[in-house]
Structure I
Amino acid sequence: MKRTRPFDAWKMIAVLGAAMMFLCLPAVLAVAGVDNVRDTPRSRAAVEAHTPELSEALAEKGLRLGAPVYLRLTKEPAVLTAYVANEEGVYEPFRSWPVCSVSGKLGPKLAEGDMQAPEGFYSVAPGQMNPASSYHLAFNIGYPNAFDRDHERTGSYLMVHGSCVSVGCYAMTDKGIEEIWTLMQAAMDHGQSAVPVHIFPFPMTAANLQRHADDENAPFWRSLAPAWEAFDTTAHVPDVRVIDGEYEVQPVA
């Protein structure tokens with residue numbers, strides 16, 4: 001009888017190591033200070049396909065492709081909205097997409113493997129854009145941020161991506177992520193250093209906060225509300241900082 005060769009443990013280690021290097025690449029590039037969005041045939045095809053329609057749709061609203069972009073996302077309803085700055089720097093709503101799939105429930109991500117999708121204030125630099133994602137196209141939101149780290153929250157590689165399947169991320173349809181990618185890449189190509197991505201459990205109205213007042217996450221959600229209110233009042237993206245472990249919206253200069 002032919003003897004079965006035992007599996008070489010070192011080969012498994014090599015495979016896992018290579019896989020982790022691939023997964024870590026966007027974060028490594030972000031730390032290294034990548035100034036331009038990397039591209040692949042897939043991302044180039046997406047940009048070429050959507051640029052004409054997006055340019056026309058933006059122009060109809062007095063906006064242009066390449067202007068700064070702000071993304072605001074809610075879990076309930078599961079919607080991602082892109083706002084685009086006009087010539088005066090005022091952000092106007094451009095387009096919303098349903099989030100195709102999101103894992104977990106209302107509430108922030110606390111620990112690696114809890115299957116929760118993050119809530120809070122994040123930003124995406126060019127190095128966090130992944131045109132070779134296994135989920136069509138993707139960008140790393142930058143979790144954990146300073147607030148998350150201060151509160152010892154753990155997790156990694158939390159994305160907004162395509163393919164409509166989520167394991168702790170925010171999954172869009174492929175068409176949706178292609179349009180979002182095209183807006184973000186154009187903004188970055190025209191000088192936006194990072195796209196702010198603000199994630200809320202729900203629209204932060206007084207009625208919604210009252211409806212969830214007994215939830216264990218209510219104190220955290222109330223800390224997110226000032227940024228929501230500031231944007232709705234000024235149509236400028238608020239400057240949110242972490243001071244003594246808490247989110248604080250800075251006064252407009």
Structure II
Amino acid sequence: MLARAVELGKRTVDGLLRLLYPPVCHVCGERLAEELKIGLCPACWRLVELIKHPWCDACGTQITRKEANEQRGENLCRDCWDKPFPVTMRGTAVYTQPLVRLLHEFKYDFWPSLAEQLGDLFVERAGALFGDWRPDAVVPVPLHVKRLRWRGFNQSRLLAKRVAACWGVELAEPLVRVRNTVPQAQLPAEARLTNVAGAFAVRDAATVDGRRICLVDDVSATGSTILECGKVLRKAGATEVRAYVLARP
């Protein structure tokens with residue numbers, strides 16, 4: 001009875017807020033349809049550039065058919081020709097507008113509710129990007145406790161929770177950030193690997209040992225964070241580590 005009353009109260013408040021402050025698209029300002037509470041309108045959402053085949057089989061970045069190294073029977077970007085990225089990674093979309101703006105508001109303007117629309121896309125593309133492969137557990141890239149306290153939520157965890165539920169596997173959090181690093185976005189590419197070196201540790205090896213892990217992050221530009229997390233997960237006994245990120249350059 002109480003739960004029904006609370007739910008009715010929430011719906012009433014939500015209806016009043018929509019009447020007084022109609023939700024609008026975060027990019028163009030167009031009023032959103034009734035079923036959308038926050039995010040992008042359909043027209044702006046169509047501008048999000050999905051990563052579609054062919055993508056690099058190693059790092060997951062978008063490549064053209066001309067760039068694909070078909071002579072070797074592999075699809076590899078030029079960066080991975082000589083030294084393939086050590087962690088098989090897939091990305092949902094290219095890190096361009098309007099996704100850049102939406103992710104910035106998600107993380108830095110403190111809009112955790114944007115995880116609903118972003119999570120829908122994340123889940124929708126997972127099948128095409130991973131095929132029949134499934135992990136034993138989905139692991140989000142952690143925030144340092146100070147940054148988590150500042151933001152109030154871990155954006156990677158919100159995405160990881162969605163894809164774990166879709167796949168019907170465990171959402172595990174064995175990784176901890178033991179050093180409060182400078183945000184990667186503020187550093188040049190050559191400084192990012194050094195910045196995160198030694199920044200992560202596994203606190204619960206039992207959730208990792210002998211298991212296939214899908215590591216989840218929101219954005220991967222250089223792959224430095226994914227590399228470092230993958231390294232400590234393998235050291236803790238993970239048999240396979242793949243990564244899934246929302247956006248890649």
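We did not get these values from a lab; they are worked out from the coordinates using the rules stated. Because the structure is predicted, anything quoted here is derived from the model rather than measured. Cβ atoms are built from the backbone, for glycine too; each structure is taken alone.
Given a value of 4.0 for distance in nm of label points 7 Å out along Cα→Cβ at positions 121 and 209, point me to the structure among I, II it was derived from.
Source structure: II.
Work out the source of 77, 47, 31 here, i.e. which of I, II gives that when Cα extents along the principal axes in Å is computed.
The read-out was computed on structure I.
Determine which structure produced the value 0.45 for FRET efficiency 1/(1 + (r/R0)^6) of positions 89 and 105 (r between Cβ atoms, R0 = 35 Å, to 0.05), calculated from the coordinates; the candidates are I, II.
I
Ranked by relative contact order in percent (Cα under 8 Å, 6 or more apart), which of I, II sits at the highest value?
Sorting by relative contact order in percent (Cα under 8 Å, 6 or more apart) in descending order puts I first.
If mean count of other Cβ atoms within 10 Å over residues 129-136 comes out at 14.5 when worked out from the coordinates, which of I, II was used?
It must be structure II, since only it matches.
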